[in-house]
1. With Rg/Rh (Cα atoms, Kirkwood Rh) derived from the coordinates and found to be 0.94, which of 1, 2 does the value describe?
2. Looking just at mean count of other Cβ atoms within 10 Å over residues 26-33, which of the labels 1, 2 belongs to the structure with the highest value?
3. To which of 1, 2 does the computed value -5500 (helix-only ellipticity at 222 nm (-39500 (n - 2.57) for each DSSP H run of 4 or more, over all residues; to 500)) belong?
4. Quick check: 18.6 is what I get for mean count of other Cβ atoms within 10 Å over residues 58-65, calculated from one of 1, 2. Which structure matches?
5. Taking 0.8 as the value of distance in nm of label points 7 Å out along Cα→Cβ at positions 34 and 106 derived from one of the structures shown (1, 2), identify that structure.
Structure 1
């Protein structure tokens, strides 16, 4: 039974939902040279919605898909290992930018405890 479905594009802070139980997850993909070494940081999304969820203690599990020219791997980070240090706000876009004032964030993967990410594929 297939239960995981993509959420609509630009859904805030989550990419997948289980249409059976309502489980939500965030997915990030990155091209790397070697799939066995996690990057130090990855690009997040909008800081405002992430910050609002963090303020009330809502975190979503993170699946990190790493792709190299010859192989790929999927890593999982559960919510109980996510802390505010994982999320680093970026500088807001300048007033001359198309989306002036918009602010994103970076995932600071060095804030994850050793062994925090679990390789699932």
Structure 2
């Protein structure tokens, strides 16, 4: 999937972060289906596609309307457009005036510096 230029939030040396769309459900499902990716999040249990479509993705899409810059940003390789994972910037759950930074990346790209670059 090649990100659309008008949806780009940020470009780094090797990747593009773009706005989430409803079509991201399958990408998120594939990422969350890897037990090693989900090891410390859900003890390796995948997130059901139905939950992603009905709950998680709609919540992510609301961030763009409710906040100036926070949100969830799918990350793609700049060169080939391949999906890498996602990054987020959102109000901290415990200290709302502070921001929480997070990410989830495909196992195939672990150790390649994408987390730091993002």
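1. 2
2. Working: 1: 14.2; 2: 18.4.
Result for mean count of other Cβ atoms within 10 Å over residues 26-33 over 1, 2: largest is 2.
3. On the way: 1: -2000; 2: -5500.
Computed on structure 2.
4. Derived from the structure labelled 1.
5. So the calculation was done on 2.
Only the coordinates and a few stated rules stand behind these numbers; no lab work does. As the structure is a computational prediction, the values presented were derived from the model and not from experiment. Cβ atoms are built from the backbone, for glycine too; each structure is taken alone.
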